[in-house]
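Laboratory data are not the source of any read-out in this text; all were calculated from the coordinates shown. Since the structure is predicted, the reported quantities are computational estimates derived from the model, not experimental observations. Cβ atoms are built from the backbone, for glycine too; each structure is taken alone.
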Structure P
Amino acid sequence: MEARVGTTLRETIHREITPLREDDCFLVFDRERSLFTFPIHFHPEYEINFIVNGTGARRVVGDHIEEIDDYELVIVGPNLYHGWENYRNTGKSLLHEITIQFPRDIFEGGLISKNILKPVRDLLHNANRGVLFSEETAINLKSRLFGLAQKRGFDSFIEFQSLLYDLSISRGQRLLTNISFQSNSDFHNSERIEKIYNYVRANFNKRIMLEDAAELLNMSVVSFSRLIKQRTGKSFIEFVNEIRLGYATRLLIETNKSVSEVCYQCGFNNISNFNRTFRKKQNCTPSEFRMNFTGVKNVF
């Protein structure tokens, strides 16, 4: 079922070979177990994961690590690292887990471009960074998620589409990974922001001047700063640093480069600034992040 990939810190991240066949629309797994046993993994399909009684377990999605509550509902996109480890969960209460996997091409073509499906289109795009749904959404959809595994034939497909749409319009969604952890641009609906995003990605390891970025769009510094704030919710330096952090976390996960090497390779000018910026975003130091991620990946 699995094939090992990569070396060094990645050697315990697995590529999962899912049971989906070429003519399948989606698969549903409904299972109860005491503890999480599957390693951190990735696969080319989308995945929705719903967990009950998971308090104290820990979610890993891309470069994001966080302890979960009793109800957990997440969607992850193709080839995004993900998994759950036991952490503080003792296994005293049975975990109930519903996993839905579906291929990338299920909504390809003209259908997904229709206006009525824009929320679903946006959700699938955001899934490339992982999306955590609110506890309220998880509770409201609980019975329907449990019921999906009991349906058959076309009725199951209609219910799956309805669930996906309801997820897409739900409130309180939260993106999980850093902007640049995935190669896909998060600004597909703004040509100007996407242009700046691509510029920063191409130069993240160099000194990036606000004036140069503004000039790229033929805007004044004031107007450019206002645009970035309006469209991203961040200042330009916060925007740049989040992209740099995405590359930094990937290097910490995938390589054995020292923290100092990662710092300078990702465009930070000193270790203190790197550590401070990293802690603000990840709630831990780069060294602690690497240690936590390595420990998570060794849970089988």
Structure Q
Amino acid sequence: MKCFSAAAAVLLLATPALAAPVDPAPVVAAERAFAADGLALGVQASFLKHAAPDGIIFAPEPVLAHAAFGQPRPKGPPLVWWPLWAGISRSGDLGFTTGPYTFDGKPGGYYFTVWARQPDGSWKWLFDGGPPSDQTGAPPAGSPVTYARRAARSAGSSAKAMDQVVKAERALHDAARTDAKAAVLAVIADDGRVVGSKAKPPTSRPEIEAELATRPTSVAFAPLGGQASAAGDLAWTYGVARWTTDGGDHRGHYVRIWRNDAAGWRLLFDELLPAPDLKTPPVAAPAS
């Protein structure tokens, strides 16, 4: 018994990233500051101010945000958004938020932002983009934010986590060529979310199944990039998606959040974003 206790103590000391909860509030605060600057400075200026050096958007291919937005322009119509759901890694260096947005007073859908803490302690976004989800019944701006459950396990480092996530994602991609719906359902967390259509973001298993039923039966995915937290408990990935429906070939991109759960890596968030036909090949942004 004493030997077991000593071993347990050593294990706890060896995994400090999992020892104490990390408050997701800084990620939410960063999103709200980003949104406030969107009104005060205008869309381009606020996106440039809050984007990480390697932050990307789909325009429609993945491009560096600082290159896409260039020099700030006049403010233009107001873009308003607010977070309703958020999460953070146990090492406190990677997080996300999502919620509704409006453009010029009209509902636009739901945004999704991936955030990373910078060396100076500030938060900058790595990705911003979301689907045209229905906002009916969404809580108004200023409503309390729901936090996703934290990971149960740590891979020990970002590099080890990405190795594991790459394997998990490869298995998902292989299965999605035959049955994309079943492939996601096999790895979605019990509190996970799947979006992409014009329906309201699902919050239950039946709603997730209904959302997945709007997707093509077979999807060919190809990874482009992503990164994991220092604790190796949370990771985001993105890549290309291709499918054939109605006799035509289509393409788009996926963005995911993977969480290291007790049962292994599980999808906490998955979005599929269709894109118009493109003439140029995809270019991956730098991945950490």
### Task
Tell me which of P, Q gives -12000 when you compute helix-only ellipticity at 222 nm (-39500 (n - 2.57) for each DSSP H run of 4 or more, over all residues; to 500).
P
#### Entry: At a computed 3.1 (distance in nm of label points 7 Å out along Cα→Cβ at positions 55 and 151), which of P, Q
P
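The value 19.5 for mean count of other Cβ atoms within 10 Å over residues 39-46 was derived from one model only; which of P, Q is it? If you can, show how the numbers build up before the last one.
Numbers: P: 19.5; Q: 16.9.
Attributed to the structure labelled P.
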### Query
Comparing structures P, Q by percent of Cα pairs over 16 Å apart, for residues 175-230 alone, which one has the largest value?
Q
### Query
With Cα Rg over 2.2 N^0.38 Å derived from the coordinates and found to be 1.05, which of P, Q does the value describe?
P
